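Once you scroll down, you'll see the structures, which are given as structure tokens.
Read-outs throughout are calculated quantities, based only on the coordinates presented, and are distinct from any laboratory measurement. Keep in mind it's a predicted model, so treat the numbers as computed, not measured. Cβ atoms are built from the backbone, for glycine too; each structure is taken alone.
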Structure P
Amino acid sequence: MTKNETNKWIVPKYITDQLGLFECDVCAPVNAPWSCAGRVITTSENGLGKDWDGRVFCFPPGSESYGWLKKCAAHKNSIALVFAKTDTKVFQDVIFPNACSLFFLKGRVKFHYPDGEQADSSPFPSVLVAFDEANSRILEQSKLPGYFLALNNS
């Protein structure tokens, strides 16, 4: 694996620490240096085919986000981190009609490689997506730099 494989990025700990502990991380990297959840389903285990329990964190592989976000919307009790490409099919068909809130992170996130080393800035802006009211409140009350936007999908 090379450092350029962006589908192997790990979410910075400062982001997930602000969101609290999740019951399940459904797209966890294999051998991640830290975890945000009590249970992890690694990317090699195909979390789309598994049952999700409790509060879920989802950082889907960029090219495969549609199915993951549809499952987040159906599960409800979840927060997803995705690139803020609001013109895409996944935003138009899944996120905007189903999300309760969005939190646009300020600046470009510097993700980490599997060994924990920090990468350069992401090529795109990032947004946290909450699919229920409880997780929306968590986003709104977080101390993350950025902008919270409530949607009319509660």
Structure Q
Amino acid sequence: MRIAIASDHAAVDLKTVLREWLIDEGHEVADLGPDSHDSVDYPDFGYKLASVVADGTAERGVALCGSGIGISISVNRNAQVRCALVSEPLSAALAREHNNANVIALGARLTGIDMAKACVSAFLVTDFAGGRHQRRVDKLSAPPFKETA
């Protein structure tokens, strides 16, 4: 599977571990940065990740920051992307099964390496159930209100 991964400075170490693990698992991984612990703005990396998932360059994405909150908010600004912030495997699986999430977000300061791997694994192996969930997912990409400038 083609997977994009991005983080902020607080999650560089977790990103590196997950990237190498995903490659070892046979996935094609695009690391969108950053490459150091120098302070960066998580929205820049969240937007970049959302863009490559939305355009199909990557099939799935993994977004990381200190808490997972900020980067998940930035990823979800793209209407073609559904990013779920999770902290355990059941939520990761349900995000795929019910919400057709195409990006998972994790907090590096809150989630250990083994739990992060378990979450990503559940996210990658779970299929979208479709059916009654499809109409709900369709509404996520076409909200019934008009955005204002």
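helix-only ellipticity at 222 nm (-39500 (n - 2.57) for each DSSP H run of 4 or more, over all residues; to 500) was computed and gave -13500; which structure, P, Q, did it come from?
Q
Where is volume of the Cα convex hull per residue in Å³, for residues 31-118 alone largest, in which of P, Q?
P
Output the label of whichever structure in P, Q has the greatest value of distance in nm of label points 7 Å out along Cα→Cβ at positions 39 and 79.
Q
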